[in-house]
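A.B. asks: Listed next: structures, encoded as structure tokens.
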Structure P
Amino acid sequence: MKGLEEYVKKHGRHFTEKLANDAGRRKWNAEKIRLSAQKKVYYNVTGSTLGDMVYLMDMFCYHLSDQYTPGKCLKLMLSWVGDYNKTGSPFCIWLTSLTIKEKDFDFTPYI
């Protein structure tokens, strides 16, 4: 995957907002997610970026759309952000899914 090493050096195992929107199935408004999250009590112990939060919202609401409202997805997303053991997990899950599907990805526009 072109540019992966440079991307990880710059951003770590985290999504930028642009990468999260390009990687996701739905286009989430990052500012709306940020404002909604601010209304809740949570601790970002994973160092999650707003991009990570956007990707998690997409992941949960896409896969659980028949069971969860955006509010429930937000609560689930914040529980991941608050779980130290899940540090970097959203990015690694997405990267693994690309590898399993044998999809190539160019990270250079996101560096």
Structure Q
Amino acid sequence: MAAMDFTRTEWGIVAGGTGTDATSVNSGRLRVKAMAFAGNATTATATCTTSIDTGTTAALKLIPCIKFKCFDAGGGSLNASGNYVFFGEKGVPMTNLTVTLSHADDRLFIYLV
């Protein structure tokens, strides 16, 4: 499959639209305030990893950050209203945030500080 699309906005990043391969949405450090996931099926998932520099030849070590499974509020309403995490007003730092979506039409909304 192909790398997914992501769009930068004034409030953050929207990941998804095409492709499902693991895609780095930022190679540096982001301060993430919240994330919300909207999938296109009840089996949809979004997996996020970050990385740290280990100081060895394998310079970056991937660390699982968060995994979402689609929330179905009933009647097939696959939306982000019940599938989000709030990290607090100051947010949390995430280095080399990488996102993998299970379906090309899934969306992960990343709200930045």
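A.B. asks: As an exercise: distance in nm of label points 7 Å out along Cα→Cβ at positions 7 and 79, calculated from one structure in P, Q, equals 1.8. Which structure is it?
C.D. replies: Q
A.B. asks: Taking 0 as the value of helix-only ellipticity at 222 nm (-39500 (n - 2.57) for each DSSP H run of 4 or more, over all residues; to 500) derived from one of the structures shown (P, Q), identify that structure.
C.D. replies: Q
A.B. asks: A value of 2.1 was derived for distance in nm of label points 7 Å out along Cα→Cβ at positions 15 and 87; which structure in P, Q was it taken from?
C.D. replies: Clearly, the read-out refers to P.
Just so you know, all these numbers are worked out from the coordinates, no wet-lab data involved. Just so it is clear, the model here is predicted, and its values are computed rather than measured. Cβ atoms are built from the backbone, for glycine too; each structure is taken alone.
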